[in-house]
Every structure is written in C-alpha cells, then in structure tokens.
Structure P
Amino acid sequence: MVNLGFSIGDLLFKNPVLTASGTFGYGTEFEDFMDVSKLGGIILKGTTLEPREGNSYPRMAETPSGMLNSVGLQNRGIDYFEKNIYPHVSGYNTNVIVNINGNYVDDYVALAERIEKLDKIPAIELNISCPNVKMGGMAFGTNLDSAREVIKAVRAVYSKKLIVKLSPNVTNIVDFARIAEEEGADSVSLINTLLGMSVDIKNMKPSLSTITGGLSGPAIKPVALRMVWQVAKSVKIPVIGIGGIMNTSDAIEFLIAGATAVQIGTASFIDPQASVKIVEGIREYLADKKFSDIKEIIGLINRD
C-alpha cells in the first residue's frame, strides 16, 4: 500500500491532487465524468460578495501550448453559493475549499466571516492574484504592502485553514510567500496565470475583449515549476503547485521540486477525468519506485 495523504496543519487530505479554481466549476459539473470524492480536494470557482457578470466576450483564446482567459470572476455571489451550492458540495467526501475574491480588503474580510460559519468548508483560498479584474485581484498580489494588509485582515477573522494564491506577475514571488507565512497563512498556492495577450490578425484587433488575459496550460509549466521550487525552499508552510500540469509526469515534477500537493487546471478542459487519472498515476509511480509514502519524494531535489 502506498500512502498518498498529506496535511495542512491538522487538515488531512487523502491525496495530493486538487482542482484549480475556475477550471472545475463547483464540482457538480464533473459528476457525470468522475467521482469527485476521489480527489484530495476541490477548489471551487472564485466567489465574491455580490454577483458578477464577468468580462465581455470574447474572453477565451487558444494560444500555442496554452490558452488565454479573461472571464473576470463571473459568479452569482456568496448568497447564491450558501443557498444553492453549499448544500450539495457539502456532501462530497473530500475537502471542499472556497476561492474568495474582492475589490477591497473589507470584501475579503466579509467573505471570510461568512464562510467561517459553513461547517463543511474547512479552508479558503485567498485569491490576491487574478489578472482579469480591474480592482482587487492582482492589485493586492503584486504589491507587498497590500498583500500583507489583506492577508493579515483575513487571518484576524478566519480561524480555519488559509491558503494564499500567489501571482507570478511579480519580480520575486518568494517575497510574497514569506509575507503570507509571516501573516499566518497555513499554505500558499502558486502560480496563478501569467499576464499575456493575443492578436486576431484577420480582424486586426485583440483576441480578448480586455486585450490582456491570464495565460495557462503547458506553456507556463517551466515558469511555474521554477517558482514552486524557489518558494518551497524559502518557507516552512506547505506549497501547492499549479501551472500546466497535464499528466502524472508533470505532477510528479512539482512534487519532487518541493510542492506538497498540486492543482489541476487547464487539463480538465481537455479531459474531464484528468485529475483522477493523475491520482492513480502518482500511486503507480510510487509503487513502481518502491516508495511507500508520498512524503519520500516531496522536495527530493532540495535534500542534501
């Protein structure tokens, strides 16, 4: 038997494969394709205080080895979530984590206070790194003082596990990871999408209505892997790796580089079962290599 379990503090996960916010909806959309409860956890699509329509179309564009998106955190708000989504997802036999977003620090605080009261939500992912909204989002994640302010404020009102999602669109992501750790975050997840753009030469205008958007997919994996490796060496809290993880081999690279867990994003658009396949692939890899516990390979390249 191979142990795939890990923990963030005293919060236990059955395996290290989670889904990335914004790529897996509320999990309900994937029930026809897989048993969601086989995953270590699911991170739900970004939730805000008020409903958001998101950005104007077009807001997705294919790029070489990746995709650009500028959805803009479209969601129906926390009231809708509590009434219509929470009763269903609370029945999943896995950790259900809510990704929260806001325009102002007070928005994040109010959301954290609301979610604190939901018994079946053991953690939040604090999104201070979304590049597709005009206010909040990346504005917090690319300024050290602002990042500290919002993390500190949320930590003061939220007693469960706090994961901070970091932006790659900074000079030194390690500085932001250290601030998250200093202000009481239980884990960091990285990376969010890289800021990019594409031009439609037929119509001679940007491919996205917002001109720029977030680049995800295999194209960003080397950058994400490098940043995860840097951060994992620099903080003591668990690091969750994100960015271009399309298969088992990709996931294992992140684990060996220092990630305690991974999130699967763009791959789910191509194969709805990608995440559960990666769980089994990791299990088979460890068994083949004669490892009995996943902890034996986490950060392996950083050990003396």
Structure Q
Amino acid sequence: MTAWHQDPANSQLVHRLRQVVAGQGRLLVFLGAGLSFGAARLNGRATFDYDRYERWWPHDFPGFDLVPDDDGLPLPSWPWLVNRMCREIMVHSPSEEHASLRAFFIEEGPLDCAQLFRQVVGEANYREFLLSQFDASRQPFIRTTPSHAALVRLNLPLLFTPNHDELIEAAYLEANEQLRVSISEEQFKARRAERPERHLVKLHGSIDQPDTIVLTRLDYARSRVDRKEMLGFLRGELVDTAFLFVGFSLSDPNFNLIHDDIRLVCGMNVPASYTVQGRRNPVKDRYLRSLDVNTIWIDGWNQMPDFLTRINPAVAPGGLND
C-alpha cells in the first residue's frame, strides 16, 4: 500500500508547505479540536477518524443514552460534545419536553444546541460543564501528544486556535520554549505591538478564563464583532500569507466560520489555503476545492505528527522514514 506522503498530489503540497515554512512566504496556522482529542486518548487517536464522526447520531438514538461510540472522556469531538449537552439537558427539563429536546438536538446545528443548553441549565451548570470537558488540569492522565511536540518543533511565529484547552501552551512549556498568548482583542493588539517570537491567539477563549469561552450562537455573533483587530490583521496579511488548517473535521463548525472570516476580509483574492484530512473522500475533496482549499489526505489521524514533521524544513529529508 502506498504511504500517504508518496501520493504525488500530497507530496507536491507538502513540498510547497515546507518551502513556505522555510521562509519563502508566510504561513498562518489554525489548530482545531483534532489536535486536542488524542490527548485524553493516547492509544486511540485514530478514533477521531471514525465514519460516525461525520454525523450527529442515528434518528433512533434514545434520549438518555450516549452516542454508541462516545467514550465519555474530556476533550471531545463536536458531535460528542453536543451529545453530552443533550444528555445533560434532559436532567434539567420536564419529561414531557424530552421528545422535543431530542428532535432539536438532532435537527439543529451545534451552535444552536449550545445556545439552548446554556439557556436551560443556567450559568453555574454551564460553567461546570465547560470545565469538565476542557480543563485538562482536572485529569492527570491527559498528556500532550506527538502532534503537539511536532508543532512546537516547527517554531512558527504565529498560531491561531479556537480550542479552549491549554495543551498547546503546555507543549511549549514542556519544550522550554517561550510562548505569548492572546485571549482577547485587547491582548492581541498588545502582543502584536510587543512582536513576540512566538504568539498563540485563542480565538474563542480559554478554559482558564471560562467567561471568555465562545461556544454558543450568540457567543459567535458577538465574537465576530469583537475581533475587528484580528480580522484587520488577516486583511493585511493577504499578499504573501498561506493558511493551514490542522485538526479540523468538516463537521467542526469552527472550520467554516474561520474560513468564512478569511473569505470575508479577502474577498475574491483568497490566499492559498491548506487543510489536512484523514481518509480520502472524493466528495469532500471537491467541496474543499470549491472553497479554494488544497487538501492533504493522510492515511489516518495517527499520521498527523508525520505530516507536521515533513513540512518542517529543519528536518532533513534524509531524516524522514520513507
């Protein structure tokens, strides 16, 4: 079987990204939930690539039971997170509403499900739910992954993430590398003025400050108004910047929201965009091409560290396992 990196299309895109990282252009990297998922599942990173992830759940899904493959661990995929909201909301709702709630969580989008969940369970329960799902410090078995380590070795000056956990920060700390973090628009402006060597922008808040978390429909609407400086920065980066999305499934609403932001500020002059996806899918490929996104298809999500290593110009080609 041909390895993912031996596919001519993949090889060409990897070579192009390697050149960009080497300094022949600018690269802005957006890091999605897939980067965190494996941190709580050290022996099961590839489970993120299950076909079931591409849909919420079967329509005969019983109201109180978990999705069949939901492992209940922290740092879930979006479908699992929404499923857990559905399960939790039943506890706070009268039984006569359960059928309607079940239908809502099946039929509506994840941002709307999060909006309803927050409204029904109340602020205290909502905050505790967020901490239980995203606060890695509560679970000693959670560790940064080989993908995190490979990311640090890329030594990129600027990273963006909608992730709420603090695993990226932990990876840089473990490597004894400095990393400045921006959570708010004000911090972003201040950090840009400082010109730090490495800068992480947490677009949707951070779990160490739960009030900053962006998860509901209303949160997202407000954040797009509040991120004027960040969007202005993206507009200024148009000429020589490529965008790379790592750890996003197409069922992750953050991918389309962030890509829509880029298209909004760029108009028709969308810069080169790349994404990494597991398990080649021709329909997905056509869809991503329609968005002007170049896709690298890896054999499975366990190949993510290999991908991040292969685009690292500091690693000689001879040092890669072919």
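One of P, Q was used to compute helix-only ellipticity at 222 nm (-39500 (n - 2.57) for each DSSP H run of 4 or more, over all residues; to 500), and the answer was -13000. Which one was it?
Details: P: -8000; Q: -13000.
This figure was derived from Q.
Using the calculated result 12.6, 38 for Rg and Dmax of the Cα atoms in Å, for residues 162-233 alone, pick out the matching structure from P, Q. Mind showing how you got there, number by number?
Working: P: 15.2, 50; Q: 12.6, 38.
It was calculated from structure Q.
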**Q.** Top of P, Q by Kirkwood radius over Cα pairs in Å, for residues 26-177 alone, largest first
**A.** Q
**Q.** Parent structure of the calculated result 25, given that relative contact order in percent (Cα under 8 Å, 6 or more apart) is the read-out and P, Q the choices
**A.** Q
Q: Figure out for me which of the structures P, Q the number 31, 60, 9, 0 belongs to, where P(r) over Cα pairs in 20 Å bins from 0, in percent was derived from the coordinates.
A: Q
(Q) So if we calculate FRET efficiency 1/(1 + (r/R0)^6) of positions 74 and 290 (r between Cβ atoms, R0 = 35 Å, to 0.05) for every structure here (P, Q), which label has the highest result? (A) Q
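Comparing structures P, Q by FRET efficiency 1/(1 + (r/R0)^6) of positions 194 and 250 (r between Cβ atoms, R0 = 41 Å, to 0.05), which one has the largest value? Intermediate results must be reported in sequence, preceding the final value.
Numbers: P: 1.00; Q: 0.70.
Across P, Q, FRET efficiency 1/(1 + (r/R0)^6) of positions 194 and 250 (r between Cβ atoms, R0 = 41 Å, to 0.05) peaks for P.
Quick note: the coordinates plus some simple rules give every number you see, no bench work behind them. Small disclaimer: the values here were computed from a predicted structure and weren't measured. Cβ atoms are built from the backbone, for glycine too; each structure is taken alone.
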